[in-house]
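These notes open a run of structures that come right after.
Derivation of every value follows stated rules applied to the coordinates shown; laboratory data play no part. Bear in mind the structure is a predicted one, so any value in this text is a computation, not a measurement. Cβ atoms are built from the backbone, for glycine too; each structure is taken alone.
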Structure I
Amino acid sequence: MHKDFDDNLRKKYGANIIGIDEAGRGAWCGPLVAAAVCLPEDFILDGLTDSKKLPENKRKEYYELIKENAVSYSIQEISAKEIDKNGLSWANIQAMERAGLYVAEKVNKVGVFVIDQSPCKSLNPYIMMPKADSTSMSVAAASVLAKVYRDELMYAFSNQYPDYCYQQNKGYIDQAHVNAVNKLGIIKGFYRESYNVKGYNKPTQLKLI
């Protein structure tokens, strides 16, 4: 599905295409996560696409297959505290840069970095394109790694704080999430306190355990 796109890039730039994508950029709590992946030239995974378009069981299946078969991959986190301190744009660039540079060190020679919408000039050469996770197999793979990894973090946190409904909202804003925070308080260090959230009345904070 995306392999022809990546193969055309290989003809132009060289074998090692590194796809990069993030998850959690718009979330109210939890980390921003970026993943970078370099896939073998002969790698094929039917049905692989933007992780948001895949059912959860497929995402988990692909997550394991991508990790098992990748030439190299990296998953990096930026915490809510770092986002509040330095801003979301900084966090997004930092996460992508850390992931991309890690993979670049592991491969023989970087052909090109392919990034979904967010510029990252420290990664060179790079191509930035909208909907890259639906066009490039490498970016789709990175999308799956970032989302599954972050979802699992939120599920683990849900076990500790079940009343916040992280199992359902994954840290994103919906009315049930806002209502829970108004009732129970934010969890210090886990929420992005710099965000302005409609309906949030800033109740007493809880300490992060």
Structure II
Amino acid sequence: MIKGVKAIIFDLDGTLIDASDGVVECFNYALKEAGLKPAPAEEIKSTIGYPPKEVFKRYSKSKVEFLHRKLLKRAKEVMAEKSRLLPGARETLEFCHRNGFKCGMATTKYRENGMRVLTKLEIDNCFDVILFGDEVEFVKPHPGIIYRMAEKLSAKPEETLVVGDTVNDVMAAKAAGATSVSVTSGVDPKWKLLNEKPDYLIDTVGDLIKLLS
């Protein structure tokens, strides 16, 4: 059991939800609109959770802004319908609230599309604080978002869990002095997560209940 926890900061994609099919569709829609070749689905899925503009630089450094605009346009149309909760996600969020944990969510998604997904999945009211990628200067692995979120949740970093599926989540947690919980249900494989030495490793976000019980 993890003791002394007041706040929990969740990642979204790969941790609480699976939006991979929607991401692939939106990404390849943008590439097509820019006159570029579509990318393999698995290649795109491996980038989920990372800033889209940084990913697009791999395909065309001169068309990043255009690609990003097209991605957001298509996401507005299809992302909510192509997103689903991962096993144990709703139960974990409900457990956290029943037991008095403050919950935050930090994602690289932009607010407009992100809120549409959360509302569709009926978890938009499960968080005390939400920070989207277009609301912060630096995204994970920079620790700034963890400091800011912990403050908004009235917790010290050392009283905060950071739950996510990528090494960026682990690095951000460590840099901020928070406790890291890696979930193997998302982008980064288990071996890659273990290389960053998270404090805890679980298979699904539902396993967090056991750690907190």
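Starting from the value 2.8: which structure in I, II was distance in nm of label points 7 Å out along Cα→Cβ at positions 81 and 97 calculated from?
Corresponding structure: II.
Please state which of the structures I, II yields -11500 when helix-only ellipticity at 222 nm (-39500 (n - 2.57) for each DSSP H run of 4 or more, over all residues; to 500) is computed from it. Don't skip to the end; give the middle numbers.
Numbers: I: -13500; II: -11500.
Answer for the origin of the read-out: II.
Assign the value 2.9, calculated as distance in nm of label points 7 Å out along Cα→Cβ at positions 49 and 169, to the correct structure from I, II.
Derived from I, not from the others.
Another question about this same structure. Taking volume of the Cα convex hull per residue in Å³ as the quantity of interest, name the structure among I, II where it is greatest. Kindly include the intermediate steps, with their values, before the conclusion.
On the way: I: 115; II: 106.
Between I, II, the highest calculated value is found for I.
If mean count of other Cβ atoms within 10 Å over residues 57-64 comes out at 15.8 when worked out from the coordinates, which of I, II was used?
I
Looking at structures I, II, which one was distance in nm of label points 7 Å out along Cα→Cβ at positions 9 and 41 calculated from, given that it came out as 3.3? Walk me through the numbers on the way to the answer.
Details: I: 1.6; II: 3.3.
Working through the options, I get structure II.
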